[in-house]
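Next up: some structures, all given as structure tokens.
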Structure 1
Amino acid sequence: MNGEGLSNCEAELKPSLSDYVKLQTKYIEEKEKSLNLEKKIFYLENGLKEKEKQTFQQIIDEKMKEVENKSLKEKEKNEKEMNEKFQKIKSDNEQKDEKINLLEKTNDLSNKKIAELTNELEKLKNIKSLVSLIRVRTMRQWTIGQY
């Protein structure tokens, strides 16, 4: 019975051992699959993180371009406004220069006219003096002629 009991035990153990080996093999295969899945997850997560980085970088780049474009437009707008103001000031200054020139010409003409009138006045004073002198002489002669 001992021999037979052992072989019975062995016969019972063989399928269990075979099942154990199969289970162990299946466990190792599942463990490998699990590791492979973890690797895939790791690579996918890294890929996703990289894509997120690229997406964020792209968004940042787009926003930077927007800000630069907006800044450039503002700069151009300000330059245009400054040029317009400068042109207006320049035009105003030219008009003022024209007015100043006109006033200077008018002033020169007035001074010239005043000088002419002053000369005329001097001439008239001289004529008046001559007339007075002639009148005095005439009166003397008339008074002398009467006596």
Structure 2
Amino acid sequence: MAGNTFDCEVCSKVFQHQSSLTRHILTHRGVKLFHCSSCTKKFSDSQSLAAHHRTHTGEEPFKCDSCKKTFSDSSNLRKHVRIHTKEKPFSCQTCKRKFSQGSNLKKHERTHTGEKPFQCSICKMKFSQKGNIKKHLRTHSQEEVDSEGYDD
């Protein structure tokens, strides 16, 4: 059956083989069949397990052609390359400012929405970014921080 493809009904991803689609569907169901032999983590696909395993081995097989920096994960290399290409594919719908990483866009969007998802459990002050709450925690005495279970 040359030319046939198999589409995921959940996310529309296309596969060449039925077996690949069947395995992919498990990711939507939260099934994690791939176990790390070095720790207790589990993964829904072999590629994620392989990428995770490199955190144990320190292997960094993905190299930037521009500066020779190496990475353990191909997606981190792709993000890094944007430094050299100046590519900014993520755009704020409110002010049109562009970002090279989606996570930076998400942080920026909080300046428009006023969302502050990080709350200090000691004084209840709220922050828009995780780094700001970590800095804020230093204003409390070490005893207060320790009693709340924070690691700094």
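Taking 0.00 as the value of FRET efficiency 1/(1 + (r/R0)^6) of positions 20 and 76 (r between Cβ atoms, R0 = 35 Å, to 0.05) derived from one of the structures shown (1, 2), identify that structure. Spell out each step's value before the answer.
Numbers: 1: 0.00; 2: 0.90.
Of the options listed, only 1 reproduces it.
Consider the structures 1, 2: one of them gives -1.08, -1.13 for log10 I(q)/I(0) by the Debye sum over Cα atoms at q = 0.16, 0.18 Å⁻¹ as calculated from the coordinates. Say which. Mind showing how you got there, number by number?
Working: 1: -1.08, -1.13; 2: -1.23, -1.18.
Source structure for this number: 1.
Work out distance in nm of label points 7 Å out along Cα→Cβ at positions 60 and 92 for each of structures 1, 2, then name the structure with the largest result. Show your work: numbers first, answer last.
Numbers: 1: 4.7; 2: 3.2.
Max of distance in nm of label points 7 Å out along Cα→Cβ at positions 60 and 92: 1.
To which of 1, 2 does the computed value -38500 (helix-only ellipticity at 222 nm (-39500 (n - 2.57) for each DSSP H run of 4 or more, over all residues; to 500)) belong?
Numbers: 1: -38500; 2: -12000.
So the calculation was done on 1.
Matching task: 15.0 is the computed value of distance in nm of label points 7 Å out along Cα→Cβ at positions 28 and 132. Pick the structure from 1, 2. If you can, show how the numbers build up before the last one.
Details: 1: 15.0; 2: 3.8.
Computing distance in nm of label points 7 Å out along Cα→Cβ at positions 28 and 132 on every structure in 1, 2 gives 15.0 only for 1.
Kindly point out which one of 1, 2 the value 17.1, 57 was derived from, the read-out being Rg and Dmax of the Cα atoms in Å, for residues 68-107 alone. Mind showing how you got there, number by number?
Details: 1: 17.1, 57; 2: 11.5, 37.
Structure of origin is 1.
Distance in nm of label points 7 Å out along Cα→Cβ at positions 12 and 84 was computed and gave 3.2; which structure, 1, 2, did it come from? Working shown, then result.
Details: 1: 10.4; 2: 3.2.
It traces back to 2.
Going by distance in nm of label points 7 Å out along Cα→Cβ at positions 36 and 124, which of structures 1, 2 comes out largest? Intermediate values should be presented prior to the final figure.
Values: 1: 12.8; 2: 3.8.
Of structures 1, 2, the maximum of distance in nm of label points 7 Å out along Cα→Cβ at positions 36 and 124 occurs in 1.
Every number here is computed from the coordinates shown, using simple stated rules; none is lab data. None of the values given here were measured: they were computed from a predicted structure. Cβ atoms are built from the backbone, for glycine too; each structure is taken alone.
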